[in-house]
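Down below are the structures I want you to see.
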Structure P
């Protein structure tokens, strides 16, 4: 495994091959917890790893230098997947000073007993000389925690980007040009949709600041290091940050006895015949992670649920609650669903999409028990309506900039 980013700058993190759940995020390809060691006149460790993997991190450091020679431990982000090992690391590196911003110091103090640590507080614009190399610090609040920070090495044009540009992707390769680009981009999109999307305004501001830096390598806290496809990942982030839509329609549904499924198939048929990308997603055969990823760049969504106890089905409600927290913007939508003696499923979906400030194209489409021919015709027409709106939205946004980069 090639772990060298530049001369005397190495990856010393941990590859978590078997993790499949990351607080609700389905990590089908595992994850990595990236940490980096810079050896110069002074030696700096950039971030740590999740607590169970502290010993592996320390072994990796010891394979490159005497732990007593580590002068600084830079913490870009206090979340436990990156700073969970911090207490063991600070104990094992007796001469190290913790380098972080003020909010990070406070957050670490709530996770660990940091009373005995030597600490150096930095803010945007501050620098720290290691000898031939310099560390520059850029605070990036709410990308994606309040204490988040980038660390930049101008001499190497290297950005340690914390969770930005990351992917949950376990691989024995460390660089973007050593893996399939489509896989790296797919996992970066999934990561953005499920972790970063609620903070897109702050991401856009951070991208503007990062654009002023001369960057030839981006080393995130998860996944592969970007060195050959920086243009592609930065452009993709710009598109995702504004939820720039493709001419794409999603028909997402849950069904009790198949009636709402029939309606979903008819809506999907109508959209497909209108010349857009149309995807049919049954929430029971998908998962929250995949659904959120598809929603990120979709222009339009039809969301359907049967009625249970005058509400949407539980899994349909879970999807809508998850999406509400992620705050996808610039979507047009409509609701649909079957009901028995009382309504509620389609209405609940309609209300939750309104709460997300999505543009509602029409009142919910309802079928009592089974959809008849008239209702199915109405569903196919709704699919065409969604397709026309998706084309319009994608065309309008294209006029203002580039289309999304395909993962």
Structure Q
């Protein structure tokens, strides 16, 4: 398959609300940052050189616009060029990267813009005087509208069902083990100037925070955010032509959709979308699922809820099933551990601007492999990393992006 590289990364700060930006202005900001990043080596790429765009915009109600991509397309100067919109719940960003990769790998585009944006908190509720009810209701529309929605299904209750079932089967994660994820990711966010929720907290602080959906506490959960993120993808010929000094190659792409009704699954406590997406991505990248922890340097995981991150350690092959809780107790996924997970702070620490999140995590992993992650930079030895996205009803969607710098292209 033709080689595809990330040559530009643009990420805006994640905030509770941008009072002075529309969603398409936020999209412009990330695009501008990605172009500036790509032009560090005097490549002189402009928006006119970009041949196509793939947009990650999850929820029409957030933007109050049922075709937000076309307005964004016009605002950033991409008229008369193809643009495709992706919406896959919390996995929207990862699926957007996958589609942008396909756009370039197929030969349809030499240069493709991968752009995610979300502006959720303008959904103001007049009765309560807050945005929260409208945001939660918009997300709840992703659930089954016949049975689940009338019963009050929300994102937290969807995920907590799987975490509780995992605990029943394996005895982990415990509340204390989940709290360690919150401590880790809020703490990592203190090193990331673009993070929404940097905090130095303790396990007891997490356990004492208010219950959202038992056993999830407030500090076990990510915050919904407004932000945008963009990547510029190029084929091998264009990378050479532009003289890109440190391209980050996408070596593996995997995605899977599992049954949206968790009760139909063989085991409620396993995220089959994670497992299947990971196996496809690792195989494409020439990596071994059973040895993946020894073959990569960094993992940016989709930690919408702390317990789900612990389960992901197991589903993605870092540790055997049932060992995720013990692994975080031993420090394995800490920023200075054997495989740092979410050094940028992840969703819990950085924030969750749904359409942008998976693009942000892919960009963060790329910056790590370039050595450009700033204060949250981890040690890169193997030259490989992954970005993980999951979402939708019962975490039915999952996408895994495997990346490598020039060193990481060598045989593992």
For 30, 25, 19 (semi-axes √(5λ) of the Cα gyration tensor in Å, calculated) the corresponding structure among P, Q
Q
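Kindly point out which one of P, Q the value 2.8 was derived from, the read-out being distance in nm of label points 7 Å out along Cα→Cβ at positions 108 and 308.
It must be structure Q, since only it matches.
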With FRET efficiency 1/(1 + (r/R0)^6) of positions 68 and 356 (r between Cβ atoms, R0 = 30 Å, to 0.05) derived from the coordinates and found to be 1.00, which of P, Q does the value describe?
Q
I have 1.11 for Cα Rg over 2.2 N^0.38 Å, for residues 164-347 alone, calculated from one of the structures P, Q. Which structure is it?
Q
Taking relative contact order in percent (Cα under 8 Å, 6 or more apart) from the coordinates of each of P, Q, which one would give 13?
P
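Coordinate-derived values only; no laboratory data. Just so it is clear, the model here is predicted, and its values are computed rather than measured. Cβ atoms are built from the backbone, for glycine too; each structure is taken alone.
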